[in-house]
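Structures for review follow.
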Structure 1
Amino acid sequence: MTSTDKKLSVLHQLSQESEPIGMQELLIKLGAEYVERTVRRWLIEMVADGLVEKSGQKRGTKYLVIQRTKRKTGEWLKAYQPNKTFYLPSSVRQDLLTAGKRSKRNDPLGIYARQIYNRLAIDLSFNSSRLEGNTYSLSDTQRLVLEGKSAEGKLEEEKAMILNHKEAIRYLVDNAPKLKVNRETICTLHYLLADGFVEPRFAGKVKDHGLQTQLERIVGKGALIEDPFEQSLFLLVHVTYLQAFTDVNKRTGRLSANIPLIKNNLVPLSFNDVEREDYASAIIAVYELQDVRPIIDLFIFSYMRTCAMYDSTVKAIGFDEIRVRYRYQRRGLISEIIQQKIVGSHLKEFIDSKSLEIVEEKDRNAFVEDLWEDLKEIDRSRIAGLGITPEQLSEWLEINPKN
């Protein structure tokens, strides 16, 4: 059990008490694995956060959860009406969109995440794992994600946690155009994140029928939310809160929050610069009080920081925007040219005609230039994903030799 989970258990135990409880009595109920000094520090933090009330002094000090209007899980979820209820105010949603938008109208779904995949895989794997207590540094994580090199002196469990994140992120990016907010997607994320951390029979499996029903209700409402940021926050809050799986629920919630962002070509949520204690306190507020205000503050803060960081990344790598945006159209034409054996003057006429139909005027010259370059350089190593065979390529090259 992580430090965050143990802290949550302390708050949960206090929430079960009808009368203020002293430290020694609380420690007895918590069990031998809880250290008084640590529990005392958590209680001080909970008092400061307004979650717990302290009364008495010294040996007579007692604690009790501050009672607020608490609703059962189903009632809390039922009260949320998609596109009528909002956790994020309209002005905030607009600010997030302005900061996070990274595509133009005709860009393929998920294209931005593919452009910055390495950075995303490193940042999100590092930060999400860090929030679970993983001690890999950012540079350690980069070497593991990009080169497969483990850091010396680290637990295999920490390595597995990061690599599981990488696989889950790859799943989101590769499937961006067809991603849906549904039970299958959430369970797939859990399966990838939980591999090796739960018994195989529990990976990707909801604990019981009642929780499965609740998860269906969550994704049902989540799928109806039109604003991607509201949808992201809704999934982060409710997938985490439900605890539908035996473990790895918070990690699943954090990756789920990226579904609408990746799909809609927005900057992903990498949880940059979020302190573990701040995150733990925000999750406690959700678990025990259904109070989403602290997690909203962290969501906005981290997202804005991430947007600024990713801007510098894209500028640094200098990607060809036209080439990336029209990759599918360009590959489709190449496939058609080779399969139909179009060469000579007919080739130029075909390219000019087709580019008029599928490319915006301001991008047309660059698109045509990219297409000619690909045709000039094409060989057997470059036909993957084009839907053509080596034999078809050979036949086309025989009648259209490269200069």
Structure 2
Amino acid sequence: MRGKPNPLLRIGEKDHGNRAGEEVWALKDVSFKVNQGEVLGIIGRNGAGKSTLLKILSRVTAPTSGEVKVKGRIASLLEVGTGFHPELTGRENIYLNGAILGMKRAEIACKFDEIVDFAGIEKFIDTPVKRYSSGMYVRLAFAVAAHLEPEILVVDEVLAVGDAEFQKKCLGKMSAVASEGRTVLFVSHNMGAIESLCQQSILMEVGSISFIGDTKAVVNTYLSSAGRELETPIALRQDRRGTGKLIFDDIIVDDSQIRNRSLQVDLSIRNQNKEEYKNVLLSIVINDHLGRSLNNLVNYIIDKPIFVGVQGAKVRITIKNINLVPGTYSISPFVSFDKQNGEIYDWIINAAKFNIPDYDYYHKGHAPYTKGEMIYLDYDYETI
């Protein structure tokens, strides 16, 4: 009568009471098939239904309608500490998880040393896991899920908790699991990891499948939809960071000479504090289509001080030899007090973009095939 769901209902049981209000579906009309040995990526914005989908596939949550057909044993890593009892030690939780997966004690014992070594927590294996840090929790949970030989491994974005070295180990282990003919379902916001690991991917939007197919095509579709903020003039952008004493109110990218490997970026800086700034740190970051930083073009590195007067300033950055592979790139401008981690005045992620077309860089009659890497760029700053 109060419009609330009945808390006494069992999972999957429908509430037949007359409850007012709009009905919200976390997932609606989602249907797909994953074959043995495939690595399937699942991407989308926050709230798109990715984690709910994994919970249904893992039998944690029952669907309101429809069914899930699974052939094989599923190991799930959906959130920090999934399936762990906080009062038990790391050693006891390894055996508990194995038992839940249907493994015999002897099978778990054969894998025990490998799991502990992968997790890197030998000193704390007999400590109750409630005393573990979130990173240690994830290390052990992933090691258990990946080494107890499930036919299907379901991994949510919990790897974000681990450090860079551990994330690299996890991605390598998931590749090894897939190469052994087992199936992996991987949810992540790391597009680089999705592209390197998954052959097929699903793009989720508002609880439905928006696009399913080749990973590169799915990632490009997601990134193009995620770049809608580029359509908003930077003077009106609400997602900027900084104190606002100086702000960017315009950015113009001149790519008319891009085939000659030259690019020009004009920045307009508005002074809202009405004080002179004799030596600010100004930079633009060049990112690729996956959001990876390729270069940070900073004025003080080339000894070009920038003065911002009471009326503001206009600055031109000229990139003289832009040796980038074909694709779409974005520019993120940044201005702060000085080079010693001083006060940030303004910082806008993905303020503008430019495209590098296919061209015959090596004069061989065709565009080269290569992958983007960290690069040096020849550039200059001047006040105009």
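Derivation of every value follows stated rules applied to the coordinates shown; laboratory data play no part. The shown structure was predicted, so the numbers you read here are calculated from the model rather than taken from an experiment. Cβ atoms are built from the backbone, for glycine too; each structure is taken alone.
Once distance in nm of label points 7 Å out along Cα→Cβ at positions 206 and 222 is computed for every structure in 1, 2, the highest value turns out to be that of 2.
As an exercise: helix-only ellipticity at 222 nm (-39500 (n - 2.57) for each DSSP H run of 4 or more, over all residues; to 500), calculated from one structure in 1, 2, equals -6500. Which structure is it? Derived from the structure labelled 2. Computing FRET efficiency 1/(1 + (r/R0)^6) of positions 38 and 150 (r between Cβ atoms, R0 = 35 Å, to 0.05) across structures 1, 2 gives 1.00 for structure 2.
State the single structure among 1, 2 that was used to calculate volume of the Cα convex hull per residue in Å³, giving 179. Only one of 1, 2 returns 179 for volume of the Cα convex hull per residue in Å³, namely 1.
When distance in nm of label points 7 Å out along Cα→Cβ at positions 46 and 94 is calculated for each of structures 1, 2, structure 1 comes out greatest.
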